[in-house]
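Please treat every number below as a calculation from the coordinates, not as lab data. This one's a predicted model, so the numbers in the text were calculated from it and none came from an experiment. Cβ atoms are built from the backbone, for glycine too; each structure is taken alone.
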Structure 1
Amino acid sequence: MTKFKEFLGRVSGRKRIYLDRVGIDIVHGCQLRCVGCPNSTIRPTVQFMKVDDFSTILNNIDIVSLKRLNLFNFGEPLLHPNLPDMLQKIPGQKYPIRTVSLLTNAQHHNFPVLEEMFRTRVINEIGVSCDGDGTKEDYERLRPPAKYEKLIEFLVKAKELRDRYSPNVELITSTISKTPDGRRRWKDLLTPLGWTPVFRDWYILPESVKTLTEQPPLF
């Protein structure tokens, strides 16, 4: 936090400062141990950012406009019990924010909080992480201890709440699937449910199980 404040202090004297994106991990830690994530080996204790601290961070960003605000990094944002209260701090900023995005593993089913999230109409984009070849077995292998059935239940419920309270929110997935058949299975599943699959490659993330077991030594 200190280094971030020092950086803001250095740029605050310049004119017309724009930022492409800012990421704030409102929850430290996660309930899953996905093989491609550092949480798989670090196993951090889940901790929640205070609403007042979140507001202070936003208030101290001295810019003209922000293209994207991501409310996640390696934590699971939907674990936060005060998520709607945090979202209410966003619209009052002195700079406009084009997109407010949240990425979830879709395994924490506090649907009353999810409903309140959509009712605020602050979120513009919600993404769901779902990897593998499109089968239950591969999804659960890569994202333990996630359950495929809970993923489907979340996709259906989130779409329902989105349509009811905030129909302009974009529903996407962040999906790693290495084969054409796997990508086809995900498309066949996700598209009828109202979700747009976005495919990406594995990231090389230190301390993840996948990086430690499959990445060749750098030296």
Structure 2
Amino acid sequence: MGYRSERMVKAVVFDLFETLVTQSGTAVPRAGALGGALGLDAIAYRKEWKRLRPLALRGELTFADALTRVGTTLRVAIAAEGVQHACDERIRANAMVFEKADSELVALTRDLCARGVRLATISNCMAEDVAGWPGCAFAPHFQSSVFSFVAGALKPDPQIYLDATERLGVKPEETLYIGDGGDDELAGAQRAGLGAAQATWFVSRAVSPGVPVLANRQDVMRLVCG
């Protein structure tokens, strides 16, 4: 299959997890599975966490505050050290995710940057998830990062994509969004006026209709640079 962009691409916005980096192979603590470790009923905890998760991802609550609030709702006082341990473990595990960044993908972003393509990354995440971003191998090639807990918006809300294009100083129609397809992110990018392409090198999802499928670094370079 040949890949060619139908628009002039001045910028690429990458999804972060399972597009630039993968949590596969790293034991990242799942927030929804922390009930037992915090001394809570696992099912009741999971239900309450599901309700509070969007607030944490939008930065309306910190991860620590969200965990504490779950305990309050369930009428169980969670020890502060338990909450801190959960936060520390999430930071530690995700730092390992950034440390094992794929060299081919790092080279891809370096090459795009060298060609004058402006780069940003977007993620639905909490602060603990991306504490390792500034020091990772990708960061020097990127002009911007838009994280939901700072932006106050989640994919697929068009606003988070438009925040990225505004920070990069480009128009949405000059921008390509690349992601694995979770969170309805590709359709969200298109609704915001960006082009979209599906990355399949880490995650195999159902192919999004009308969206180019990218299997490797070479596919990205062909699509973006011709």
Structure 3
Amino acid sequence: MTIPTKPRNLVTVSDHKFAARSARGRVVIIDDDAELLSALAVLIEMEGYACETYASALTYQQVLNDNQPSFPGPNCVLCDVKMPELDGLALQNRLAKLGDTPLLLMSGSSGMHEVASAFRDGAIDFLVKPVDAETLLAAVARALVFSKERQNKQERESDLTARIASLTERERNIARRVAAGQTNPMIAKAFGIALRTVKLHRQRAMEKVGAAGIADLVRIADEGGL
């Protein structure tokens, strides 16, 4: 019998439950008001979402820096604006560099300048405290939909990049010319190759990138930079 040399990371029942909730949506709540933080977490979890809470934006930033893996699913951050060390607007600037985490800001004493700054820098919503449950949950739902759409787009772009990368140089050149409107005889003449060779490379290229027809290939060329 082989004895493992390293301890195995156990997946607990709690992990499975959190993964299931994360698939629906994971909400990170940041607020230095412990009582409010707890109440918001209860509300979010009652909706079936996964929830993480932090007493400061600085603590959350440190967690991000550790780059720990997380369960897949849409996500968003709900953060108070007025906090010591690192406020919500400063955190927004740092999250913007990551480009994948929709942000909801909330405050009870912010002015129009802060509100305008938040929206200008991409905040999904700016909630005024005290926030009623219906308004908060509606904002969270919008942020999670936005996150899911962004993740889907990133997955499509990644898949398309991989498909295009699988093309040989000849297949790529022929596919590019087909997308530009050139006919098979024109391409054969340009490369000095047989018409049947053009057809073969063209067919293989379209299969690799998943193009059902010329219009599809044109779209793929535009989106993927063929």
Check your understanding: Which of 1, 2, 3 yields 4.3 for distance in nm of label points 7 Å out along Cα→Cβ at positions 153 and 185, as computed?
Key -> 3
Exercise for review: Work out the source of 26 here, i.e. which of 1, 2, 3 gives that when relative contact order in percent (Cα under 8 Å, 6 or more apart) is computed.
Suggested key: 2
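Figure out for me which of the structures 1, 2, 3 the number 1.8 belongs to, where distance in nm of label points 7 Å out along Cα→Cβ at positions 33 and 49 was derived from the coordinates. Mind dumping the intermediate values first?
Numbers: 1: 2.7; 2: 0.9; 3: 1.8.
Derived from the structure labelled 3.
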